[in-house]
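These are the structures in question, set out in turn.
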Structure P
Amino acid sequence: MKRIFASLLLAATLAFPAAADEGMWLLPLLESMNIDIMAAEGCRLTAEQIYSVNHSSLKDAIVQFDNGCTAEMISKKGLLITNHHCGYSRIQELSTPEHNYLRDGFWAVKRSQELPCPGLTVKFLHRLIDVTDEVRAAEERDIAFEYIEEGILAKYGKDFDYEQQQIVSFYNDNVYYLISYIEYRDVRLVGTPPAAVGKFGGETDNWMWPRHTGDFSMFRIYADKKGAPADYSAKNVPLRPKQHLKVSLKGVKENDFAMVMGYPGSTERFMTAVQLEDMEAKQDVTIAARVLREGIMWEAMCADPTVQLQYADKFASSSNYRKNFQGMKQSFKKLDIINRARAKEAAFMDWVAEDPARVEKYGTAIGQIAENTKAAAQVSHDFTVAYESLWNTELPMTLSFGFANAYMEALQETSSREKAAEAGLKAYDKAYKDYNEALDRKETVALLGFYRDNQNPELLPQLDSLAEGFDTFATMDLQAYTDYLFEKSIFTSREKLEKSLESEEFLGTLFTDPAFKLALTAYQQAFTLYSQMMMFEEAGKEANKAYTAGQLEWMAGQPSYPDANFTMRLSYGQVLPYSPKDGLVYNYFTTSDGILEKENPDDPEFIVPAKLKELILKKDFGRYADPADGKLHVCFLTNNDITGGNSGSPVMDGDGNLIGLAFDGNWEAMSSDVLFEPELQRCICVDIRYVLFCIDKLGGAGSLLKEMTLVK
């Protein structure tokens, strides 16, 4: 099937009544789809004030942060705020044992003290143009997509030379938008609370409520004197954004309107039951591998503060997704997600059977999806095992393969061994800064064992002959092989690597190095498996496209929005409590009382900084106390529809004022990426008043508040 009618899609998406606060809505459609419902719930902004094609609007204050989170502008001088966990890796990169900003926090009270963050970027949304008709017309002429994209980009041109453009599909290739961004490259750390505030509760509290986490960090965007993006330079000046958010001191009450804008990463709400089963199977592999690796990291981190700093970001990145998957599996079972998907498919097929035209368009879609998913299952499993095990061995993959990539790219570009060595050593040094050999030895033995125990036996011979004197990979002594890797590899120290680089025969040494041989084999296997996965994905596109279009026609008159795909979206709802189970009701906010109730000096996840404890005990909350109860509110709940990528998103009131930062979902609704649960699903937000309290009272950086527009 080559064509799904665009008119059908428009009818399905534009003709629905007021409904529950589900949805990650496209900004250009707010006027026709959402604004009346939003106004009824308490929004006092027009659609044009939120998103305008020709004028400055609220969307100009929202940015994509570091290609994976959201942030918002809060001053006329380039100041932005996001989550602590969004800035975590950058804060860790800037930290040293002598200046441990993760542990101690950091505040630049002068701009000269702000710390450049190499590689950190932020993107402003510039344009969104519906180009579905152009894509459809070109597809009718059998034009390849790369040429379709080239022609459309040429048609619409650029407003700026530095504008980044791409065509993005929605609703499984049923709708297309041309989206352009302005990306800024000079971004500097301004402030962060210590991890004991920004990550209070650690992995124990992650995805949980009640929460007492001050999850925020602050950065500043710099540009050249004309306001254009530029590489870091002392001559750059703070960016003057088109718009910044006002910051509210008013606080929130139950049932208050709440609006979230940001860049949600990925949802799968058009999946079939078979696809959901396949998702669960891959999650089992990921969970098992990460539990194994995280246990080794955690033991070493608890024993040595230096290792704790080196591996803080690696551990946090791994455990965040692992716990998410664990929660999702629990929700799948408790909420009977897969059987509900089957029931939905059965009802859909009953509707299809009523009309021969529907049978022709949609009748085979579910069956084709099932057939393709099952055919791809083994390859998908094999790739996941390889990725979660071999790709996380640091000596082979991070050090040797990372060095080799940088070295070979520079050698190809410059034909200079000296410049190639410089590029390779730069990459090596960056990785080695956060590397511990003793920990990696343990990880390598464990992950090789995981790979051998879980991988498709047909693939194991690919790892034979990696080193002389060892049997086949299926039978070799993995501890002895790991010891061999670390004894013989040139990548275990910079000195060994530099000495090898002096030789004219370095490339021969590189390709015979045991760690690099393992890395190259792992890469080749993963690349082959990934290519096969992409072939299956391409083969299934038409069926997925048809099933999605069929659902849109079937559900016409009900809410419809495309899956999240890292494009800017808006969700709206209310500040609300919830009941996770019979007899238990969670309040919609937490206070600083809970910080002291959770305090445990013997548990690194629940240490309370002495100054914070003193302020709480003295009730020295200043103007940040809630007027109703006099307490310092820390976090609150809304029923906004969010997912990963929304971290750092602004939570705004009906006037567009900043009332909090979205930073998490709740454990009881971890299946939300595939099914929205209105009674259970909640967005966990840090109260902006707690953020201001931490900046001012705890951090002593009250001068930053003078940049902000504070409202009551």
Structure Q
Amino acid sequence: MNFEDTQIGLDQFTKKDVKIEIEELRKKIEYYSKLYYDEDNSPITDYEYDMMMNKLKALEKENPEFITKDSPTQKVGGKARDDFEKVTHEVPLLSLQDVFSYEELYEFDKRIKQTGDTFYCVETKIDGLSCALKYENGILVQGATRGDGMVGEDVTENVKTIKSIPQKLKEPLNITVRGEVFISKEDFDKLNEEREVLGQPLFANARNAAAGSLRQLDPKITAQRSLDIYIFNVQKTENKNWNSHIEELNYLANLGFNVVPFRKLCKNIDEAVNAVTEIGENREELGFGIDGAVIKVDDLKLREKLGTTFKVPRWAVAYKYPPERKETIVKDIICQVGRTGAITPMAILEPVKVAGSTISKTTLHNEDFIKGKDLMIGDHVIIQKQGDVIPEVVDVLKEKRTGQEIKFEMPKVCPVCGADAVREEGESAIRCTGIECPAKALRNIVHFASDSGMDIEGLGYKIVEQLIEKNLISNIADIYDLKLEDIASLKKNGKKFAQNLINAINDSKNRDLSNLISAFGIRHVGNKLAKTLSRKYETLDNLMNADIEKLTSENDIGEVIADSIYTFFREEQTIDLINRLKDAGVNTKSLKEKSTDNRFENMTFVLTGALSKYSREQASEIIENFGGKTSSSVSKKTTYVLAGEDAGSKLIKAQNLGVTIISEQEFEDMIK
């Protein structure tokens, strides 16, 4: 084989490797794009995503023979969900070309000048969900998400709940505008605090919160999320001939729109770069999140000449701020207790300025994070903060250790209340077990009063929050000490509300023992198990006196759950709370008559499909009253599958396993 043959073989080998790398990058980008655009979820930072996309673009540019129509570089991210009516945009909602350096901004300017001279308009790039608003004769008739740029989702009823979107304009125009729906930093923090208390999954960032809120099937949920919008473009209008972009934005503001607040007209690219720098330096002071700055050609006629590609306009780019890294020292590690009882280690840092803000502390997440980085008190570390993302320790500089560093150990007791702190198998968090822990007060009280607990109507998150702020309650037992005048003080003319709430609190004293067990919020104990425990033990005292062996043998529960129940009832805080509840007259006995008919003893039922005469809960209660059990999954141990209309995969699995399937009529015959 001569040299030329060898070189050809090497080139083919290299091309093959490049093709594999391109395909792998596409798969990753498609995966993260689907999560970001379609599921409002983002497990990686924008910067990490941008770097993957940049690498793919570079590889495709060097190897154009590998470019395909379905490559992420050749299409706009996202698609319309099937849950919503589809909207075809009259004017496509294009994405923007990203740039990551000032050099690229100057290159953009050179390309523009080949067609003509212009001023630039620089704006903040809001981190939210793009949306088009259509008005006919000045009346809002349609709101639609971007989707894939060509087809979006009809979210008209949802956008009508956003207070900053005018339902009627000051002029009877036919106009379509584009804006970014977002949630402010303050409202985002409040939303996640409330979700944490209610035991709901937290939003990863404000963008996900805004997108998830706008794409709710129930507009009432959207209305509760404090969404806002900034308008940044006219998509289509009639009988209006503006000369510049800044002119049309000012006009939109006069019409009543909430227009993007930072918009600066720049005479040249140098001024535009300075404006981008200004946004970057001051972004911490903004009340909303941004993921960059947008530089647009201001001359609208020049925009027409420049045109667009199928994906992006040629007259605008988005500058993405790179993550900034700084070295500092971990002076101490302290622990904070969250509202669910999770104990989170926090690094106290030598103050350092990163991405426009002074950082003096940051979360270390959990015990595994500290061990994984081998982090010690006194270590020199690198912290990173990209845009509005919370700062994080990304590296430990072990080569700078002096031997004076101190190893950190997670606490064995809660630093707030002194109750046992436990880490259960399969979990990363260490949690406080104290039911009267002040750090958990809001969460515990809200759960206690909820539908799944003591069902105290009117005692929801907002009211509990006010009662705690006014020092009227600090734990569950305090609910039963509330007076009419205490509650009336929360609202203007609140006497009627207060009386209704007092009545609801008094009614809750007569709930079944199962409600009380569920209301305690014992780890792993939900409504179903609470009913089983109530039926088995009949009184709270009997349950409190049960040891782990008895709990596991009598209730078909594992050691982890049994240990959780046993530990809970031996905490001093729990005993004190129960004594106070008894003194207040709260029922601690099962109100259900114990059935002597155990016809379903040692039987397990699985319910699937829609029953015509019973709800799932009613059917389950009947089975349990006859000594049987219900399960959510089919296995070989299942005795019967009760199948209603439109039974799905559980029915198929039962057929495959040979489990007996019964109809609703057969079930009725069995319980007569």
Structure R
Amino acid sequence: MVPILNTTKHFIMTRFFLLLICFIPAIGFCQPDRWQQRVKYNMNIDMDVNNNQFKGKQKLEYTNNSPDALNKLFYHLYFNAFQPGSSMDVRSQELGKVAINGRVDWDARVRDRISKLKENEIGYQKIISLKINGVAQPFKYHETILEVNLTKPILPKGKVVIDMEFEAQVPLQVRRSGRDNPTTGVRYSMSQWYPKLCEYDYEGWHPTPYVAREFYGVWGDFDVTINIDKTYKIGGTGVLVNANEIGWGYDTPNSELKPTTKEKRSWHFVGNNVHDFVWTADPEYKHLVRKVGGTTLHVIYNYKENNPKNDSAWIEVADGAAEALPFIESKFGKYPYPQYSFIQGGDGGMEYPMATLLSGPGLGTVFHEWMHSWYQMMLGTNESMYAWMDEGFTSFAEDLIMKYYDKKSSLEGLKEALQKNPNNKNLQDLIPILPEDHSTAYAGYFALAKSGYEEPLTTHADHFNTNYAYSTAAYSKGEVFMEQLGYIIGATVRDKLLLEYYKQWRFKHPNSNDLIQVAEKMSGIKLDWYKEYFCSTTKTINYAIDSLWEEGGVSKIRLRRIGQMPMPVDLQLTFKDGTTEMHYIPLNLMFGEKPNEDPKQKREVHEEWRWTHPTYIVEFKQRLTDIKAVEIDPTKRMADVERKNNLLELKW
């Protein structure tokens, strides 16, 4: 999804489709040995667009692949958050009492809006009946969580069929999900709209109440039929299997919606090996289609008559996505699903399997939400506990894709902004201390680290004290984590790691230790210290050039660690004749060293710097007076919070 502080995440040939749905579920079995629960949803939804309510029948086949007997089940009932006095409502209002730099800390999209919803504007999900293998089960509501106490446990390797009938009311658009969005004009954004089984993994059940953010789900297959007024057009997760009946670009590009004598039209979608299902509906939708290899890209947006700028912006989304996909797959792994839909809806940008909701056509948001297909839809970490592994890595990828597409780095973008506004003192101060890539992420992290609001990345997403701390930690510091990892193990090794991480852990719900283990195997470097310092604490990096002198014909430079987090150090010497050389000092906790990242530059590897020692002396043979400049980390990838003491320019 897009950061909360930035409100500014077809028909396929039958044979090809069948091959894909047979192939995708098998992918996970080649990965590291960690069992996964499995679901198979079959849902039939009858929508009443006059009162914004719907009835649903859900048949869920649940396979318990765990070694445990399950005595309970838990479901998410997300719509129940959109009621006055709910946990989401009260939490948002409490955060609204906090001001950071003169700005109220609540999510501007929520604020106190839930408290003002009328009876016909609230959201709810009510369970009419729930049976397992034909036997009624007792259940209990915990606002947005349904607890089911089973009359008979589900045994290890057991499989049950759960039949549920439910009814729901779509809330007025507040957060991600809802109806009648005043900004986009979209009628229905149907995310988190059905009773969704909670995840049970090696840590147990995860019945996380819907208070603010982040999700975790069970992979499986979704077969969803939506019955809705015949004038409505739909986009969503999965492949529309009755495309010949529907038309509207799903059968052939640019085709019209096919006429029907029925009052309601049935849209039948199938999505396999996904952990959620989203759909949207609006009578005024327009549909663009692009095909890249075996992938069909859908762009669905709210048509605005006589507004060619709106059309051209969404056309750029379609063309930009088609252009970027080969680059994305080369860097992050192949997209395994048959389709992806960019759909106008929601309240900013929010990711779901095989689809994203976008309030507008900004390409940064488009690429960000699409990359969630890798770091949430395929890898699927528990976002509540590891939001930085989803949002941060997605932001990392977004930065590289935008550079590929725009042919300029994020730092170049900031420099252009400064040229347009040369009196921007903040930009003037920032640009000299930021790296070429991921510069805005570093700027965000530096501000957070100095703000007094920072909390460890290990903090549960819903339990940060401020929205500001969560947003900057998950997005900016998470992005810095990955770029800085390239500083530690080498950017080329890091890039190979990303592909190997994807290969080993897709469809397996990896945690941070799993990521680190892959990184250690790829690099030959111990990295547990990096995760512990950068993720589990708020200790900062600060290295300084302390002093330099000659002694016995040997030149010496003393470096000082001022911050509490130790790091390996790249020290570049620039000489009067214009030549440079790198002096690399590995950290003793690494038990290894990164390869020379620039073979054209001379590099000398020194003895390791023991983390207990605050100072380190670098010795070299050149005369001290031959040196023009000394700089710690000239690439600026190390997230040193005080870079003024990293550079010493000498005028002999």
Comparison of P, Q, R by distance in nm of label points 7 Å out along Cα→Cβ at positions 93 and 629 - largest value held by: R
Value 26, 16, 12, calculated as semi-axes √(5λ) of the Cα gyration tensor in Å, for residues 421-524 alone, assigned to which of P, Q, R: P
Ranked by distance in nm of label points 7 Å out along Cα→Cβ at positions 117 and 589, which of P, Q, R sits at the highest value? Q
For helix-only ellipticity at 222 nm (-39500 (n - 2.57) for each DSSP H run of 4 or more, over all residues; to 500) computed as -11000, the structure of P, Q, R it came from: Q
Looking at Cα Rg over 2.2 N^0.38 Å, point out which structure of P, Q, R has the largest value. Q
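Computed from the coordinates by the stated procedures, all read-outs in this text should not be read as laboratory data. Predicted model, so just to flag it, every value in this text is computed and none were measured. Cβ atoms are built from the backbone, for glycine too; each structure is taken alone.
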